[in-house]
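A.B. asks: Take a look at these structures.
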Structure I
Amino acid sequence: MAGFQRHIFVCINQRPGDSPKGCCASKGGAEVASELKRKLYERGFKRIVRANKAYCLDQCARGVTLVVYPEGVWYGGVTTADVDEIIDSHILGGRPVERLRIAESDLTGRACTVENQIEPLQP
């Protein structure tokens, strides 16, 4: 098994059009996932950071959502225009993008207990 330093899960889940929660698919989840993967590879992170498509991350109303592990940092309202900032600030610099971050207290489901200490990466 590959020893990735980080995993990024991007929601691409699709709900029925009349769902009051909305869905990440209709907000561009697949496009965000593709752009993230492409740009990580271009920057030399192919075997260092793994971008995965995920189905429901249980944050539908905040989509497109993604989560970065091992830190457990959740982002909402992500667009393809945000991908470079997430890579530059969080992945390279070790600083979450606060304007996109979903506060732990706002997450649906169980709260994370992961220590949010971030180490900068080098390709």
Structure II
Amino acid sequence: MHELAVAQSIVEVVEQRASECQAARVKAVRLQVGEASGIVPDSLQFSFEILAADSPLLAGACLMIDTLPHRAYCRQCGQEFAVSNFVPQCPLCATWSAEIISGTELRVLEMEIEEVVRESRCRE
């Protein structure tokens, strides 16, 4: 279950960035995860929830996962196609000259934070 290690890295990156932004807390984190990344979204979600619960900045944060399809581009005929079963063979010309264009990503896209409210004193 490498998703626990991946979730730990995500938590660390988000905590660092939230601290830099002087956030009171992180409300949500949005990820991009490719179908061929080797990540099981449900396992990542579960791992993130466990780790976030122990973080003062991330407790209660929502993890949103956008899944990207595994796609390739054929260098021979220019066809863009869905990769099936990790086999990047062009369905149009049957060549193996394909370039993977999506589906292997793992990115933190954005996070929603609650900012620290600072007291301001008015002078009269």
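A.B. asks: Which of I, II yields -8000 for helix-only ellipticity at 222 nm (-39500 (n - 2.57) for each DSSP H run of 4 or more, over all residues; to 500), as computed?
C.D. replies: Computing helix-only ellipticity at 222 nm (-39500 (n - 2.57) for each DSSP H run of 4 or more, over all residues; to 500) on every structure in I, II gives -8000 only for II.
A.B. asks: Sticking with this one: For structures I, II, calculate distance in nm of label points 7 Å out along Cα→Cβ at positions 69 and 93 and state which one comes out highest. Mind showing how you got there, number by number?
C.D. replies: On the way: I: 2.6; II: 2.1.
Ranking I, II on distance in nm of label points 7 Å out along Cα→Cβ at positions 69 and 93, first place is I.
A.B. asks: Quick check: 0.95 is what I get for Rg/Rh (Cα atoms, Kirkwood Rh), calculated from one of I, II. Which structure matches? Numbers along the way, then the final one.
C.D. replies: Working: I: 0.95; II: 1.20.
Value 0.95 for Rg/Rh (Cα atoms, Kirkwood Rh) corresponds to I out of I, II.
A.B. asks: When distance in nm of label points 7 Å out along Cα→Cβ at positions 21 and 37 is calculated, the result is 2.4; to which of the structures I, II does this value belong? It would help to have the intermediate numbers written out before the result.
C.D. replies: Details: I: 2.4; II: 1.8.
Among I, II, the structure yielding 2.4 for distance in nm of label points 7 Å out along Cα→Cβ at positions 21 and 37 is I.
A.B. asks: Also: Supply the structure label, taken from I, II, corresponding to FRET efficiency 1/(1 + (r/R0)^6) of positions 29 and 77 (r between Cβ atoms, R0 = 35 Å, to 0.05) with the calculated value 1.00.
C.D. replies: Working: I: 1.00; II: 0.35.
Only structure I yields this read-out.
A.B. asks: Comparing relative contact order in percent (Cα under 8 Å, 6 or more apart) across I, II, which structure shows the greatest value? Walk me through the intermediate numbers first.
C.D. replies: Details: I: 27; II: 33.
Of structures I, II, the maximum of relative contact order in percent (Cα under 8 Å, 6 or more apart) occurs in II.
A.B. asks: OK, next. Thinking only about FRET efficiency 1/(1 + (r/R0)^6) of positions 53 and 85 (r between Cβ atoms, R0 = 41 Å, to 0.05), which of I, II has the largest value? Mind dumping the intermediate values first?
C.D. replies: On the way: I: 1.00; II: 0.65.
Largest value of FRET efficiency 1/(1 + (r/R0)^6) of positions 53 and 85 (r between Cβ atoms, R0 = 41 Å, to 0.05): I.
No lab work stands behind these numbers, since they all come straight from the coordinates. Since we're looking at a predicted model, the values are computed, not measured. Cβ atoms are built from the backbone, for glycine too; each structure is taken alone.
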